[in-house]
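Nothing in this text is a laboratory measurement; each read-out follows from the coordinates by a stated rule. Please read all numbers here as calculations on a predicted model, not as lab measurements. Cβ atoms are built from the backbone, for glycine too; each structure is taken alone.
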Structure 1
Amino acid sequence: MNGSFTIPKFRLPTFVANLGQKLPQWPHALALVAGLNAALKMKLLPQSELALLEGKLFRVRILDTGGEASYTYANGLFRPVFRPQREPDLAFAAHLSAYLQLLSRQEDPDTLFFNRELEITGDTELGLIVKNMLDAVEWPKFSASLPVFRH
């Protein structure tokens, strides 16, 4: 193995989304917000742009899992929004594989968007700010060699 791993394009079976939509959604929001706040603490997000997110409502949907998370940025932290009272200022929707490709930097948001694999709705200017923030993130380098357990 050469150390690189390619995430294939895949879609989970429809029953997964049908089941996922019936499950509580608050754990998704808590997990996403925890990750975003960890990125804040590690100073991975461009500090100069964060003020532009203040009070904005965001939603992330994972189409093939039925998962959805809403959150906002307020007073220096990302916070979950469990029962949004309005439409989000910016919303993302994609299949799990597209998000994994995006997070691993295998694909960029523009490519996924233009290939109709990432849907972005809402405030266009806010969308560009978020895209530029993601592009500016310097992800920590993790070792490509994971421990292998042998029998």
Structure 2
Amino acid sequence: MNKILVQKENFDLTTEVALARGNDSDIGAVVSFVGTVRDLDDASIKKMTLEHYPQMTEKALNTIVEQAQARWPLGNTTVIHRVGELNINDQIVLVITTSKHRKAAFESCEFIMDYLKTQAPFWKKEHTNTDSKWVEAKDSDTSQVNKWC
């Protein structure tokens, strides 16, 4: 089962992990990642706005999860990505992967996050007290994806 959502609402980690785990007795590993809004440099960022184009974004998220499932023997996978205005410390993204073995769960979760950062069409704008600016892609994110090629 795949659960892929793009939403404004917050999510609850405990609830989502329980849903991903389910009652599947074959699952030996559940790995989760929660990304949050942070101030990168000097406490000047006050909030972030995330925008997306729904049909394009959902298609990209499904493709990323399908690629992970083709590489690793996964059980359930959850990807929840928030959009709209988010404040410092708000949750942005949740990725959960389940598998019989921990290595597949860990690697697939990292793979999905790396590809979300570079392949998912989200646009981020940082807001400070004085201005707003669109966030550019980072070379380090591209380097992370390159390791999977």
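Among candidates 1, 2, the computation of mean projected area of the Cα convex hull in nm², for residues 18-81 alone that gave 4.4 used structure 1. Taking relative contact order in percent (Cα under 8 Å, 6 or more apart) as the criterion, the top-ranked structure out of 1, 2 is 2, with the highest value. Please state which of the structures 1, 2 yields -0.32, -0.48, -1.24, -1.35 when log10 I(q)/I(0) by the Debye sum over Cα atoms at q = 0.09, 0.11, 0.18, 0.19 Å⁻¹ is computed from it. Answer by label: 1. Each of 1, 2 could give Rg and Dmax of the Cα atoms in Å, for residues 66-105 alone, but the derived value 12.3, 33 comes from 1.
Look at distance in nm of label points 7 Å out along Cα→Cβ at positions 114 and 130 for each of 1, 2: the largest one is in 2.
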